[in-house]
Structure I
Amino acid sequence: MSKKNRSTSQKPFSEKSYLKSGQARKLPVYECFVMKDWEELQKTHVVVARQHKGGHITVALFLVDLLCAGVKDAYQYVNITKEEYHGMLEKFQEMDDLELESCDYVLAHNIVYGALDYAAEFGIDPPSEFGLASLVLNEDTEDIPLIELPLGMDGKPCLDIFPGDPRKSYYLKQLEKNVGPGNFEIMTPSMLDDEEDDDQEYGEEDLWEEDCTEWTRQEWDDFITGLEYGELMAYVEEANYMVRKCMVEPNAASFKLISSIQAANEQLKITSEPIEIGDLSDEEYEVIEKIHGIIISPESSTREIKSAIKEIEQNMQRWPTNPVFHNYHHNAYKRLGKLETAHEILRNTIHKFPDYLFGKMAYADSLLDQQKPAEALKVLGGHLDLQSAFPERDEFHTSEFIGFYTIICRYYMLKEDLVSVFAYKYVMDEFAVPGMLGINEALFLQLDLEAINEAQRLVDEAQQDKQKKEEMLDLLVTKVNGPTQPA
C-alpha cells in the first residue's frame, strides 16, 4: 500500500497521556486561587490553571488540609475552553459556598506540597487522584522558594473530621499507628459548635440537650424530621442510641451476645484502682512507674525513649520474672516506629509469660494491625468475653477490660460485622469507667463515626418512607427491645 493511501486519522485525545507527557507543566500559569482566610482555617481549596496557546485552559483543583491529612482530594480538567473554565469555577464556588482569592503560583505550590510532606510524616498518603492532578503542577524541586505554613495544632497533628469523608478511618488508623494514642488532636463539627454556642439554631433552651433515652415519640419524630445531612456529627449520643435501638437490639444474634457478655461480666469486679502484679518490691514499683511515665508521655523525645530502652533491658535482667518490663520494651520500640522489632518482642513475651494479659492483648493488637483477625483471636484462645479468656481471674483493671473488648471490636471490624462491633461497644459503655476511654481514643472516635454513618442511613430512610419512620419510632421509644430478627 502506498503512503498516500494510508490512513491519516489521529488517535483520540487522551487526558492521561497528555498529562503524563509533561506538556501541561510547560504551559504558562494563567491564574491561581486559594480560600480566603486559609491560614486561619488551615484548610483550603487550591486552584492552579494554565493556558494553552490557543487560549484553552488546563486546571487542577486540590482540597488541602494543613492540620495533618495533607491532600484530601484532587481532580483536573484538560484543554477546556475559557468559557467552560470560568463556568466550572463559578459553579464550584457556589456549590461549596467558597470565597476564593487570587494568589501567586509559589504559594499554591507550597500549600499543596507542604501539606503533602507534613501528612507523610504520619504515614498518610494522598488519594490516587492526586497522581494525575499533580502533573499540572511544577515538579517539587529546590527551584520553588519555600514558604512557612501553619501546620498542625499546638505542635501536634490534628485530625479534622467531617461527615461523608470516605478516608476518615484510614486517617485514624495511620495516626494511631505512626503517632500513637494521645499524641494527636481530634476535631469534629460538634466541637466547633461548642465554641459557637451563640450560633446554635435552638438557643439555650435546646430540647436536644436533654437525655435522648427519655425522649417521647413526638420528640424523636421532630428530631428525625428536622435533621439535615451532616448534622448528626453534633449528636453523637443520639446517633449511638439510634443504632443500638434500631440495629443491635432487634437483631437476635447481637441481643443474645450482649445478654451473655453482660451475664459473664456481672461475675467480675472491674476496678480503676491499681491491681498488684505478683510479689513485687517497692523498688520494682518505683522503676515501673518511672519508665511508664516516659513511654506514654507525648513529650518524650527519641533520645529519652532510647535511654528508657536501655534501662528496661537492664531491669529485664535484674527482674527476669516481671512481665511488665517486657511489655514496656515492646511499647518503647513501637514509639520509635520499629514495628517489626516490637512485634517480635511481643511474640517472645507471650511465649515466656503465657498468662500475661497485657502481653496477649498487645500481641493480638499487633496481629490485627497486620490484618490477621483469625490469628489475633487465636492468641486469646478463641474467646470473645473476658471471663472465658482468663477464667483464673475475677478482678480486672478498667484498662484491661477496655483493652480486651477493644480487640474484639477491631476483630469484628475486620470481619465487616458492624452489628457485633456496636454490640461490644455498648458493653464497654455500660461497664467501663468513662475516664479510661481515652486509652483507645482513636478507636472510640472511629466507632462513633461508624454509628453516625449508620444512623444517617436510618434517618435518610425514615425521611423518605413514612412506614419505615413509624417502625423506627417504635424501636426508639421501646425501653427494652428484644430480637425481631432470627439469629
Structure II
Amino acid sequence: MNAPTTPTTRPNSTNLSASTDPVDTGDPSDATGATDASDPTGPIDPQLLHDLLAHARRHGATDGDVIAVAATDSEVRVRMGEVEQVSRSEQHTVGLRLFVGRRSAIVSGNDLRRGALVALVERGVAAARQMDEDPDSRVASVAELSEPVEDLALFDSEVAALEMPALIDLARRAEDAARAADARIRNSEGGEASASSSTVRYATMAGSDRSRRGTSVGVVAVPVAVVGDDMEVDYWYASRRRLADLPAPEQIGQIAAKRVLRRLGTQPVATGRFPVIFEAPVMSRVLADFASAISGEAVARKTSYLVDRLGSQVAHPSLTIVDNPHVDWGVASRSFDGEGFATRPTTVVADGVLQTYLTNLRTAACIGTAHSRHASRGPAGPPGVSPSHFHLGNGDRTLAELLREAGTGLLVTGMMGHGTDLVTGTFSQGVNGLWFVDGEVRHAVREITVAGSLDGLMRAIVARADDLDLFHGVSSPSVLVESMTVAGAG
C-alpha cells in the first residue's frame, strides 16, 4: 500500500517489460538476493540499484533513476458466513528510467536474476536512444535531494504478521454484525478483509538513495436490505496502516447496516433549487475531482477548468485545503515523493484562494510554476502527480446542526458514476440520498441529479460539519452548499 501509484504514460516515454524472454545465465549465483527470502518485503539491497545504474552509464546512459518495490498483499472474502475467496500475492519489481541526453525510456521487470536485470538495463538504454527529446524531463540533482526526509511511522509489524485465519475472522465478524443488526437485512454481498506490506527503494545515478516501508489493513461489509420489492445495497469500510487504529469489525458492520437501512422507502421529490449537504464520504469524492483539476498534468495539457487560476478565488473564503504527507500512520503519508524529494506539508487553498498546483519536476517546468513535490511513481511508468493527505479543513458543528441550518433540502449520501467534466468544470451527478424538511430527515431518494459546476459548488460551501476523517487520503467533512439544482423524481 505504501508503494507509489502507477501514473499514466506520457508522450515521449517508452514502457517496456522484462517479464518475458528473461536472460538466464544458468548459474546458481545469478540470483541477486534483492530481499531476504524469509521476509518478502524486507530491505531491498541498495547496492543492487546502484550497480544497475552504473551498468546503464557504462552502456551510454547519461542519467537515470530506479525504483524497486517488494510487496505482499493478502485478501479474503466471506459471504453469508462462508469463505468465498482467499488470495495472496508477492511482488518484486524493478523499474528504471534511463536518459541519453534529453531522450528517455522506462523499462521494468520482475525477474531479479542478475542476467535478466543486465539485459533489462541494456534494452532501456537502447530504447532511450530511439525517443524524441523532452526538454522538461529530468532526474533531480544530488543537491536537490540533499534534504533529509521525515522519519514517519508507517510500518506496523502486527499488520505484517497477519495470517489468513485472522483476516477471515475480521471479515466474518464485520459481515455477521451487519446481518444481525436488523431483520430487514436478509442478504449480503459479503465481508472482506485485506492486509499488505511493502518496501519501496529509490536511487539515482548521481548517488541519491531513499527507502521506506509501510503496511495497511482494511475491512469492509456490504449488507443487502429487503422490504417487499424494495431492495437496497450499501457498505462501510475502514483502512488503516496500524492494526491498533482499525475500528472493531462489529462497528464497521453496524455502520454498514445503518447506511443500507436508511436507503429503504424512497419517495420522489420535485425539481428545483435547494440547499444540498454532501455527506463526508461523498464530499471527499468531490474534493478528489478538485485535486485532479489542480494537477500539473491537467494544467499542462490545458484539460482543467483551473488553468491560469493561481492566486484567484476558487472556493468559499472560509475554506482552507492542505496537503499533508506527514500524518503519522496516515494511509497516504510518504516521506519522499516519486522523484526522491523530501515531502513537506503544503497549503493548497487559503481563504478560498488557490496557492499552488500539484506538480512534479516535468509539469512544474511545463507550466512555469514552483515544484510542489507531488510526484507519484510505480516501477512501470514515468513520474505522475498525486496528492497525499489532501484535506478540506474541519468544521465546527455536527451534521444534525447542518441539517437544521439548511432547513429543507437534500443530503447526498452516495453518487452514481462520475459526473464532473474537469475541462469545463461542469458538475452533473446522479446521486442517492435523504430528503429533509425543517432539519429532519423525512425519506430516502434515489437516482436523482444534482447539477451545477465544481467551481460554483466550491464557492457556495457555507458551512462544514466536524466529521473529517484524517485517516483517509483525500478527505472532507460534510459540507452545506447554499443552493444547487436538484432534478427530482427519484
Structure III
Amino acid sequence: MKTAKAFAAVFSALILVALLGGCGFRMQSFDSLIRPPKLSGKYQDLQDDFERTVDGNFDLLSPENGDYRSAFITFDYDSDSNEEALVFYRMSEHAVNDDENTVKLSFFNYTDNEWKQVSKFDGLGNSVDCVIFRDLNNDDKDEIIIGWKLFGSKSAMTFSVYYFGEKNVASSETFPYSSLNVFDVNGDGIDDIFTMTLDSSQPANPAAYARVYSYSRDSGDIILLGEARADGNISAYASVTPEKTDEANLIFVEAYKGEQQMITELYYWDDNERTLMAPLFDINSQSTKVSLRSNRAVSFDIDDDKRLEIPTSVEMRGASVKLTSQTAAGSAVTGDTSSLSMYYTKWVKFEGGQLKAVQYSIVNDRLGYILKIKSSWVGRLTVRGTDGIWSYYRWNDSTMQAGELLFTLASYKKGDSDSSQKYKDYETLTTSGETVFSGNITQAGRDFGVSEKLLTESLIITDFGGKNE
C-alpha cells in the first residue's frame, strides 16, 4: 500500500479507542464535529484552498474507525511524489441528525506547488466509518475505500470505492456492510473487499451474509464476486482474521451473540464453485451453532502449529461458579443471574474439510486466563468457586458427584498486601503486568497428575479482546 498520512497530531485528543484493521460496528466511537487549528506549511495551503471552495459555514468530520482518523488525509496513490488529499466535512446550517446533512467529500491534487480541487462528492451518510487505501486492480495505484455510516443506524453501513485519475475522481456503486476488511480472498494475489452484512429487514428472521467484492476488468468497477450465508442472530462482530493454508485461504469471523455468548464463522473460497463456502453454517437452524460458546475466547493458535484453532463448547457436569460482582459482562450467566454456565472448551482445527480436536481447556474470561487440560481430564474435572477464585475438583460421572479438591487458581494485584496474606500458601505460577496468578495443589491433585510446572505451562493469559460494546 502506498503511503498515506493523516494529521493525527491535530486530533490526537479525540482518538480514545484502539485502531482497527477493518471497519464496522465493533465498538462505541465518538461523533465529534471539529474545527482544527491551522495546519502548517503546504498543508496550511491545503486548508486555505479547501476553505475557499466551500460555500457557507462547515464543520470538519473525522472517520470514526480504521487507521485514518483525521478530516484531512494526504496520500500519494501513484507514487509520483505529488501528493493527493481528501477532506471530509458537512455544512453547519443543518442539524447533526438532519437526513439532508450528508457528509461532503473533496479531493485535491498538489501540482506546481499548489493544491487544486479535482472532484467533490456528496457522501452516503451523516458520518464516516473508515478510510482504507489499497490496490484493488493490480495497477500499482491505490484505490480509496470509504465506509459511510447511515442515518441513525449502528450496523447498516455502505461502502464505495474511489479511483483517483489524472484530472478527476470516479466512484463505484455502493454496497452494504456491517463489517469490512480488505485482503486477498480467492488467492489470486490481488486484494478483495470482504464484508459481513446483517439483513434486518425481517426482525423475526434475521439473516446475515459474508460477501466478497473484487475489481472486474470487464466492467472496470467493483462487483460482487461471491457470497455465503451467516448466522443473523448476532449483536456485533469482534474480528475478522484471514489465514492461508495449503488447502485453502480460510477466514475466521468472531461474532458476539448478545452479552453472553460468541460464535466463530468460517469461510473459504472454492475455485470450482467460484464462490464462498461456509462449512460451519447449519442450513436447517440458520445458525452457526457448532462454534457457539459461553465465553469470550476467540480463535487463535493454541498448539503453536502456526494454524488458528476455533473454540467450541463441551458440557461440564457438576460445575458451580457463583458471581460476586457484575464485571466481565462477556461471561454467560444462568437464569437467576447468580452463577456462570460452565463448559470445557474444545479447540478444533479445520482440516480436510472437517473439524479436528487438538486441545481441551477451561476458559476463565473473568480472571483472564485459559487453562489447557489433558483430554483424559474431560469428564473427570469440574469447577466450583466464585468469579474471583476457581477451585478444581475431581468429578465422578457415575455417581454424578464432586470428589476431592485437586487445585485452586487465584489472581490478585501486585502489592496487594491483603491478597498476598490470603494466598500466602499459594505458589506463584506466572505474572502478567500488575497481576499475579497463583495456585495451590492438594495431595489428591498431585496424585491426579497436577504440578506447579504443569499449571504454569498450561496457563495462557489473555484479555479476550476487550469488552463487547
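Quick notes
- Read-out Cα extents along the principal axes in Å, computed value 81, 57, 43, structure in I, II, III: III
- Source structure of the calculated read-out (helix-only ellipticity at 222 nm (-39500 (n - 2.57) for each DSSP H run of 4 or more, over all residues; to 500), -6500) within I, II, III: II.
- Each of I, II, III could give distance in nm of label points 7 Å out along Cα→Cβ at positions 84 and 444, but the derived value 2.0 comes from II.
- Of the structures I, II, III, the one that 40, 20, 15 was derived from, the read-out being semi-axes √(5λ) of the Cα gyration tensor in Å, for residues 156-403 alone: III
FYI, it's all coordinate maths here, none of it is from the lab. Not measured: the values here are computed from a predicted model. Cβ atoms are built from the backbone, for glycine too; each structure is taken alone.
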